1. Between 1, 2, which one scores greatest on distance in nm of label points 7 Å out along Cα→Cβ at positions 3 and 163?
2. Which of 1, 2 yields 3.1 for distance in nm of label points 7 Å out along Cα→Cβ at positions 91 and 123, as computed?
3. Match the computed value 2.7 of distance in nm of label points 7 Å out along Cα→Cβ at positions 211 and 235 to one of the structures 1, 2, and report its label.
4. Here percent of Cα pairs over 13 Å apart, for residues 131-170 alone was calculated and came to 49; which of the structures 1, 2 was it taken from?
5. Of the structures 1, 2, report the one carrying the highest value of distance in nm of label points 7 Å out along Cα→Cβ at positions 43 and 227.
6. Upon calculation of helix-only ellipticity at 222 nm (-39500 (n - 2.57) for each DSSP H run of 4 or more, over all residues; to 500) from the atomic coordinates, which of the structures 1, 2 produces -9500?
7. Out of 1, 2, which one gives 17.2, 55 for Rg and Dmax of the Cα atoms in Å as computed from the coordinates?
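Each reported figure results from applying straightforward, stated rules to the coordinates on display, with no laboratory input. All figures in this text were calculated on a predicted structure; none of them were measured in a lab. Cβ atoms are built from the backbone, for glycine too; each structure is taken alone.
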Structure 1
């Protein structure tokens, strides 16, 4: 039996906010997703050196800020001084790396649902998932739709044990042969898969077994329509407006 969250899961989920239009994983990107009509977004969470959960995809600061080095070795005070928007365009200069709390507050204010990908630095899986769950338990609104996902099984185990009422999705690129056993072992209700490995036959197999299937990162409207016609539960996209138009 699937989690009630999936009963109302939109078929379009904004990737890292709406990262085709604004710098990924920033408050600006979250606002842009809502502006474009998204009702659910996906963002990534990891830790700073002083154990604060922040919204950041990479383990390093180089790609999406003007900082350098691993974020796990950088305290929040220093992370907050970085420009996380200027790399995208001058319009977004001065955007900062949000804390998880800042992101959750905005998401709730905008009435969005959240797919939170736990993205630990390698070797820091358990501390990352533990801190994320502790923080969410202390300030996340009870009525905010929340879905965990991760590529890391250890992070999913921690999420399952600490917040068992929050559904979980197992992130993968390929659809591994023992996908059902892995989902069952981790208590995951959904598989989140890279678009290139999704076939009509695999969609039917996963759906008929009673699991949900989310596909990333789909930016071509015709590809998105094909997946939705096959019965995929949701597609994750950089351009929620572009894909939303097909619905």
Structure 2
């Protein structure tokens, strides 16, 4: 077990079923965080809506668990903070012009998904801790995903180890968290929009019971997607975006 400069602990496991499940188990035992759980190999990794997350040895699979100390209505904004932290870490390895965000929580390299983020409430009372799950394709690009995928090694000659990438993401994450806690969501929102893909373009959003197409106008003050669909403006809090 190591400790990062932020004070967060870093646990690296050779194999886990899921870093998110490990964070949940530790929370049930009273572990308060902040603590990173990194698995060099996962056997049951998952992403949004329980979808399987494929990983090869050398890819990054990690979960940061901590007490968010904020109102429940604002917790979703932390996914944008995490996206900025991952992108800022990847800027050290990839031409920043290649990186972009896909709403709500994917990071793209040359338009293909290279990283994803999942926020979950964990703990004895289901709100004690927030788990920020992050997966980054460092050495593999899954072929069975719903979107085109990318891997970091195709865009850099100095790909990081999972431990190195954890330290860099952690550094940027807490810097953005400090900004957010001091100044609110406005600056985080603007930084995310600066690198968002599809602004002003026609996109498709798949919801559980319908599929919408329209112009992606941005995100509102809560982080919800603003879609101009015909004569109707739709505010969408969760869905899958396709370009």
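1. Sorting by distance in nm of label points 7 Å out along Cα→Cβ at positions 3 and 163 in descending order puts 2 first.
2. Structure of origin is 2.
3. The read-out was computed on structure 2.
4. Comparing all candidates, it corresponds to 1.
5. 2
6. Answer for the origin of the read-out: 1.
7. 2
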